[in-house]
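Just so it is clear, none of the values below were taken in a lab; they were calculated from the coordinates. Given the structure is predicted, the values throughout are model-derived calculations rather than measurements. Cβ atoms are built from the backbone, for glycine too; each structure is taken alone.
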Structure P
Amino acid sequence: MEEYEHFSVNHSAKVYVDGMAHTNGIESVWAVLKRGFYGIYHSFSVKHL
């Protein structure tokens, strides 16, 4: 498995981008996953994740 370097940004300090650190990629991933779940099941519970 490849190793990944972890970056973080401080949204509470209104810092959304810090060099190569940003949340756009993961937000897009979650949007696609959620759209798929809601399109099929319309709702889901934590129990079934």
Structure Q
Amino acid sequence: MTIFTIAIVVVIVMMLIAMVVIVMSIVMTIAIAILVVTILAMMSVAIVTQ
């Protein structure tokens, strides 16, 4: 019985870690996309001003 409960707890913890990793990767990709868009916008503004 204790082995089963330990296995269930381990599975739940691993699922939570996987969820956190997925969320972090999504946030990182969104942040990188926002950075790229802002850099492109600044470059286009600089080209227009020149």
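From P, Q, which structure was helix-only ellipticity at 222 nm (-39500 (n - 2.57) for each DSSP H run of 4 or more, over all residues; to 500) = -12500 calculated on?
Going through each structure in turn, the value belongs to P.
Computing distance in nm of label points 7 Å out along Cα→Cβ at positions 9 and 33 gives 3.9 for which of P, Q?
So the calculation was done on Q.
To which of P, Q does the computed value 15.0, 38 (Rg and Dmax of the Cα atoms in Å) belong?
P
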